[in-house]
1. To test your reading of the models, identify which of 1, 2 gives 1.00 for FRET efficiency 1/(1 + (r/R0)^6) of positions 105 and 161 (r between Cβ atoms, R0 = 35 Å, to 0.05) when calculated.
2. As an exercise: helix-only ellipticity at 222 nm (-39500 (n - 2.57) for each DSSP H run of 4 or more, over all residues; to 500), calculated from one structure in 1, 2, equals -11500. Which structure is it?
3. Taking 16.6 as the value of mean count of other Cβ atoms within 10 Å over residues 41-48 derived from one of the structures shown (1, 2), identify that structure.
4. For FRET efficiency 1/(1 + (r/R0)^6) of positions 33 and 185 (r between Cβ atoms, R0 = 25 Å, to 0.05), which of 1, 2 scores largest?
5. For relative contact order in percent (Cα under 8 Å, 6 or more apart), find whichever of 1, 2 sits highest and give me its label.
6. One of 1, 2 was used to compute FRET efficiency 1/(1 + (r/R0)^6) of positions 49 and 89 (r between Cβ atoms, R0 = 35 Å, to 0.05), and the result was 0.55. Which label is that?
7. Could you tell me which structure in 1, 2 was used to calculate semi-axes √(5λ) of the Cα gyration tensor in Å as 40, 15, 14?
Structure 1
């Protein structure tokens, strides 16, 4: 396997997933500089710069935050990826099963959650005891997939029988303003638990990189 880039920060998520911060362009000072360039102003010291960030966040002056950019490498199940890609302000590049049949891994939940009777797309934080041959289903899918590959069936077709809990890897690049929007929606009581775990991990990473912006955003969240 080719060598991967060194990451700036890493958090394990779920059983085999992770978020890695690959690169960052900018910080709180970048936000301040972008805001003050309109009148060719400069930094006025930490206290006033921090107050400026808080003011812009509170009053919806979002463009200066777009000059801070984060590049991530994410490993997550396909169903989490599908929710993630709803955020179209991100730039994405993803592992393609048209090209590779290697490193097949599946997400195994610790427990099954009950269906929310009021929210048709949600679940309740109430475990449900039920007998499901989950391991058998994963093994059968993987065995059939391997057989199809051995028979010479194109990977772009063979991949269709792999379950939604298959892990994928993608790069995601996003500016700070739109990252905050993602975190607001996905680190929420309304978000699915699995993607929420990814949002929590990312939030934990960025709070030390843009502490003033993060604090101002948390005050409004």
Structure 2
């Protein structure tokens, strides 16, 4: 059996172990075969029970953001990773930051580093966008507005009390551009206030954005 042929249609998404076992059903010891595939770099483990195809198979790979969605779900990419994706901060991001309703956690694998921070529902569910990067890959990522709110909510010791302090946080600390900030939809953000952590900080953020 040619493993590349049987796994090809699944290569653009992270592949759970049970699916690989189904495809290796003709082997007497499919678990041993999985170990061989990892050793030969035809499979790359992302975490226990989740894999992507390796470079040896020469197949399309899932986007890192899609891997992040699957590593710990439900989750969506947010914080610096989403802010960078939307060109709201100038820095390149080396760790993919996500938000989850599960316990906070970190992973490190051959693709990179992935971090997850907890937020409660219903606030968690606001402002999530589905981005189709290919016909088989749909990524979940925070909208620009939600990524910024998440950053305020999840940054320790940040409590926004004035427009001056908020501008310092946005422009000096995060190095955001005021013209980009002025394009954000404050009306949609206002709908999130009631269920948001750090309500007063989100209110001050919105007030500051409106003043730009």
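Values in this text are rule-based calculations from the coordinates and carry no lab data. None of the values given here were measured: they were computed from a predicted structure. Cβ atoms are built from the backbone, for glycine too; each structure is taken alone.
1. 1
2. That value comes from structure 1.
3. Of the options listed, only 2 reproduces it.
4. 1
5. Answer by largest value of relative contact order in percent (Cα under 8 Å, 6 or more apart): 1.
6. 2
7. Structure of origin is 2.
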